[in-house]
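What follows is calculated from the coordinates using simple rules that are stated; it is not laboratory data. Nothing here was measured: the structure is a model prediction, and the numbers come from that model. Cβ atoms are built from the backbone, for glycine too; each structure is taken alone.
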Structure P
Amino acid sequence: MITKCFVLNHFILESLDKYLRKQHHIAMLFKLIREPIFHMTEIKDSLDLMLEMSMNDLLNNPVIIEVMNLVNEG
């Protein structure tokens, strides 16, 4: 079971990395990163969820860093 979870986690991270490298529309990427997550008591988005799950490889992806920088500058 642990091996299957590890394989699934690796697949998800690899798929997201490939998607981020192919997607060039900054507004769409920002919308996906900041998409709200439905929660009964807290207001969270996808970026908060990635932080909670310690998805550092994904958070350190150059595309995500560049999107956040461009949005914060603009």
Structure Q
Amino acid sequence: MDKEWNILIALFRATCEQQMMLKGETKQQAKMIFNRWVKEGDKLLKIIENESYEKDLEEVTELIENSLHKLRKL
């Protein structure tokens, strides 16, 4: 189960990073909803990070970020 939580949190981290790439691109209502989702996700992230192995979490996050970087080059 720890692996699944690490994947979830890594995806959330990548989603938050992707949000920065989209500044000014989304409509106001979508931005408001997304920002609420991010705030709630940050709360969940803190809870789960406290119970996770940081090394494992960083490894999964790095894999996702590298994959996203490759996708952007396509």
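Assign the value 13.5, 45, calculated as Rg and Dmax of the Cα atoms in Å, to the correct structure from P, Q. Computing Rg and Dmax of the Cα atoms in Å on every structure in P, Q gives 13.5, 45 only for P. Given a value of 27 for relative contact order in percent (Cα under 8 Å, 6 or more apart), point me to the structure among P, Q it was derived from. Corresponding structure: P. Taking 8.9 as the value of mean count of other Cβ atoms within 10 Å over residues 34-41 derived from one of the structures shown (P, Q), identify that structure. Here the read-out was taken from P.
Of structures P, Q, which gives -21000 when helix-only ellipticity at 222 nm (-39500 (n - 2.57) for each DSSP H run of 4 or more, over all residues; to 500) is computed from the coordinates? Going through each structure in turn, the value belongs to P.
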